Structure I
Amino acid sequence: MANVEIAASTDLTRWRLRTDLGDSHWTYLSDADSKESPQSDAEKYLLGLPISTKKDATINGFTNQDDGAPSDDAARKGFSFLTRVQLPEGHWACDYGGPSFLLPGLIFAMYITESPIPDEWKIEMTRYLAHHANEDGGWGLHLEGKSTVFATGLYYVMLRILGHDKDHPLLAKARECLLSHGGAAGIQQWGKIWLACLNLYGWEGVNCIPTDLWVLPEWLPFHPWRWWAQCRVVYLPTSYLWSNQCTIPLNLLLREIREEIYTEPYRSVDFRRVRNYTAPSDSLRKISPFLLCCFALIRIWFDFFRPRWFHRLADRRVSQLMRNEERNTNYNCLAPVNKAFQMVAAHFEDGPDSKRVRRHREKVEVYMCLGQQGMTCGGTNGVQVWDTAFIVQTAAEAGLATDPRFRAPLIRALDFLEKSQLRDNLDDPHRHPRKGGWPFSTKSNGYIVSDCAAEGLKAVLMLQKECNYPYLIDDSRLFDCVDTLLGMQNADGGYASYELVRGGKYLHHLNPAEVFDKIMVECTYPECTTAILTALARFQRHFPAYRSRDIQRTIHKAVGFIRSRQRPDGSWYGAWAICFTYATFFAVQSLEAAGEQYNSSASVRKACLFLLSKQRDDGGWGEHHSSCDERRYVQHDATSQVVNTAWAVMALMHAGYPDPLPIHRGLELIRSRQQPSDEWLQEGIEGVFNQTCMIGYPNYKLYFTVMALGSYNAWYMPKLKGQDENDRTRSLL
């Protein structure tokens, strides 16, 4: 963008990525040390540095040569590139960034806890923000969003903390944007909490959840244990910070910032008056009148009636639950938002030099993503298990897992999945059983995710049971995974993300976040449900006797759920990526596992007609992220996207669509975008969080493209041939 030229850069050749069971650590070496430790292709690729050309590349002693049909050649080359950027532990790294509230939170936590911020981080974070600033100088909720007070205010304060003067060109323009939107007085709730902790906003102007709720009887229908895990773990530490009015002492820098981020002098700001105000740019949803009444009652209770003994009791309960979260995640915490808030709460509770704060400091850098545009914070501590499971499946689906050139990289991937499996349940009353499952990122993250467990199970079955790979994970551990997945199905037949749905939809009226929709309770999702359905179907193929009735009953209910979520136009709405192409791909794949194909299923035919109606003149598909907000298919305003195209053509292939021409056109689009290096370049953002906030999955372009290209000859054309032969047999009879 326009501000890139005003940001300096470190020497990118001196960065090295070290991993420990998936946890990533970017280290900036001295010039001498960097020369003794050459960068790997993976490190160069992540940093946008040139890597060796394909002519020089070999995989396990085999040259990267063409042999076979064009789709097969492109798939093989693409997968060869993937193996070159694999990390030694067997997984893949990426820049899992996008949301603008992640990085400032961790920087604020480091500042509040008096944790040193490396100079090289400051340089690369500034470069990242300069690259992604909008033309008006602000930042949006995500990388492709319009400027908001929330993002612009947090990033402005962060840049000042990083040491930049208010007259720095990047900050001057950002401040102009912020003030044009009414200043920081209109920042949304999480922003208000952070500014209050930094002594830049009055706690009297913040609505929040008190610690008191956590000591109420758990049978109450609104008790926090019923909330969605991501919501629950954020409002746990923030309840402590709000209830104890935690804030750091003023210093010269903070006094200066106070006078820079408001449209009037700080002493004139009436924080009580703006307590319920959010700037129009930030208010994606309205706080319910019922919740506003609850906040008013909480404030009266807090200010006039709450006894000190009850305050202390509630603080002890919240402290215990925060320590559970830290212990169960090895201080990673579920995600960077609650990680940052918990780090600050530990500071105010135990002190800056306490063991808890020191342990938190050690785990900050696992969230840092470094890329060619600079350094940011990931949505979690990575996408390691999720990406690795799909890359394994890509090799199997594309017919590449039996290629000796790829055996060693796939064994490393299998070894990483073995090390990442969750082997026990936790002694925590608020956590769902997890034994045998897989997390989204790393074992240290500690949280099972339903579809991650299912995709991990499928990947292991494909390699160990179908492609003659070593048995690194014995059958009993696969049984553990199935047992846990069977216990995660909800009454409607669908699957949620981290745990069973614990509360009713009425709890969404208690949602205090102005920028996220439906975050209060778990929801059942087509994507999660399809992952479990296809995993159980594959498992039953290899273990037909294990809990056969339970699995059949679960699959039957899941199929009913999938059918019930199909929209009248034939599509499915995707909650975790963009959007209708994503969910429709997974839904059709699951219906195929249940025996439904284009020729036999009205649901599948409707899905195919929907996708074909969205195919563009260039043969591809391109869906814009606003589909998620508007809940209708919105064509991308640029051009077709290779990721959307891969999802669409794979949906048609799984459907057994009888005409290969539209599929072939889509594959041609994908093949035409493949670079001489055998990779695909980054296009539009791919993922979404809570329907409103986009997030990047940059490895999607590398493996879903290969999966689509390789599947065409590996199983789609043989399936069509089989259908033709069956049709001829029926006609003869």
Structure II
Amino acid sequence: MGSRQFQLIVLCFAVLGIFAVCQGFVVGEDVDRTSYLVVNASDGSGWRAPDTLFGLFFEEINHAGAGGLWAELVSNRGFEAGGPNTPSNIDPWSIIGDESSIIVSTDRSSCFERNKIALKMEVLCSSDGSNTCPTGGVGIYNPGYWGMNIEQGKTYKVVLHVKSLESFEFFVSLASSDGSSILATTNIIGAAPDFSNWRKVEVLLEAKGTDHNGRLQLTRTSKGVMWFDQVSAIPTDTYKGHGFRKGLTEMLASLKPRFIRFPGGCFVEGEWLRNAFRWKETIGPWEDRPGHFGDVWKYWTDDGLGYFEFLQLAEDLGALPVWVFNNGISHNDQVATSTVLPFLQELLDSIEFARGDADSTWGSVRAAMGHPKPFDLKYVALGNEDCGKKNYRGNYLKFYYVLKTAYPDIKIISNCDGSYRQLDHPADLYDFHVYTSASNMFSMSHKFDGTLRSGPKAFVSEYAVTGKDAGTGSFIAALAEAGFLIGLERNSDVIEMASYAPLFVNANDRRWNPDAIVFDSWRHYGTPSYWMQQFFSESSGATVLNINLKGNSLTSLVASAITWKDGDNNYLRIKIVNFGSNSVSLNISVEGLAPNSVDFTRSKKTVFTSKDLMGENSFEEPNKVVPVESLFSEAGTDMDVLLAPHSLTSLDLLRQSNNPEIINVALLKTGCTHLLSNLDENKLCNTPTCKYFFWNVK
């Protein structure tokens, strides 16, 4: 292509850009005058953001795991939730029948040493005689966590442990919520000698119907006594076959998280240490796990989602695990530094479990669970929100030095805030939590601008807008959080990681508002805060570019720019939050790129806004407040963009070297067809615009 032809092309786009601006902008009292954003995209400019910049924080709150991410359908599967003493409460198990036909009780006859409670079922009716069992029999049923999602055509694996001193037949069924419709069933026939001791029974049930609030039933139609324990039902189509609820996990995967912090939060601490998360009680065969009562969020967990499963989840998501460990401190009691060594040994054992060779003491336990290869554990947080408590510093230092000696590559995270002053103890990262109003959150986009550029980096492990601004997940909350994250992105030389909190809420057990993902037994949707995080899914490991934003609307505008590579394609993403109530005319200039190096035929513009600032998504309208993506035909090195009031705008420019095919498409699109072959305007210049270009350049 000759230089003269190139001049015509450039001028063509320039004037057409002016026409587009004149048609697209009506500057009035509801539009702020032009602001300017200059992006330096020159080769070698900017810096590489940490590979771990954005990720996830999972806490067992709101039944996020039990009855949520963990796909187990049976609640209180081992009858242990009522405590170790008998008689005990078996809730939510209930009987089918009445006292004339069935009696159930609990005793301590289980074969599992850490789970001694079992359920005894005595059936008083029979198939004939004066006390005849009702049609369908009598027995017990479990409704799961506010209903079991039973779907036609899907297969469910049911496992239970049975004991009987006499021969029997009983039925394992998946039923509708009231038991009136049997969706799948099979019968189990046993001889007394085979079941006089506990025996494991496994069946696969294929549902012939659908009920999103179904239940599991164990019934019989003949008189007799039998015992049940450790009853499980789980769909066979879990995420990668590892027991995670597929739809929920896919939502996590779409965020492209680079880490997952687990298992809490306050869940790690407990109100009292006796109820804190103890990792050794959450590994091994699920039947052997005693479960525990989480006294912070006030519900029982069977701990099917345990330490091993969290490590597996991180691996399945391609994320690094961040292990939050209790260093002897709860909300109400603390272990003295002089006696904290047993807790330290627990931490060392947990790391050996994750990283040790398959023939090591704890690595062999992991290998026996089906994962001989070590997990990639590189981050350990010592405590949660414990800085300032009497024993925290002493306990922390004891843990820190022993851990650094044993595992010098592990990065250790302190609970103490280093954003405004230097820490008085060594750390690789410091934890920073913020829950505040929308206006405060947006203003915190500059929180880390003045942070010291040396020393430990920040791990913003919990952030969210809360209170009246948030509702149960509002648009204005998400917009303010986007402004905050843009600030983190621009300061990613001192920010290593960031994650929203909380991640999940079961709609039947809202203990905290808002949350990123809402679900029930069968549905789920993302709140605006979830969709906001999609805008940052490519930021980890990207190159953060220097920008200069100036104009009349700086108090309501924040922006950032990154470049990243997706396969053979190179992208430049510019994100702008307009937190103001007026539209803003923004001129964007990208320095360091050739005029024709942006492929506008494949560049995209994504806008996230809502007329209702308190707008929320719901099961009925899951996509009421979501980003809208479109082709961005105005993409180039000089662009005029109208930012809607209260909006997040992302411009994804596909960068490409000079390509005649792309330029030809552009010329055809603008009507300057004469430039495809020659410079004779009388033959092919068939629009007034083209003639203007021709004569002004000629």
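Only the coordinates and a few stated rules stand behind these numbers; no lab work does. Remember, predicted model here, so these are calculated numbers, not experimental data. Cβ atoms are built from the backbone, for glycine too; each structure is taken alone.
Assign the value 159, calculated as volume of the Cα convex hull per residue in Å³, to the correct structure from I, II. Value 159 for volume of the Cα convex hull per residue in Å³ corresponds to I out of I, II.
When FRET efficiency 1/(1 + (r/R0)^6) of positions 506 and 618 (r between Cβ atoms, R0 = 35 Å, to 0.05) is computed across structures I, II, the figure 0.15 traces back to I. Computing distance in nm of label points 7 Å out along Cα→Cβ at positions 258 and 378 across structures I, II gives 1.0 for structure II. Looking at structures I, II, which one was mean count of other Cβ atoms within 10 Å over residues 34-41 calculated from, given that it came out as 19.1? Computing mean count of other Cβ atoms within 10 Å over residues 34-41 on every structure in I, II gives 19.1 only for II.
For helix-only ellipticity at 222 nm (-39500 (n - 2.57) for each DSSP H run of 4 or more, over all residues; to 500), the calculated result is -14500, so let me know which of I, II that is. It must be structure I, since only it matches.
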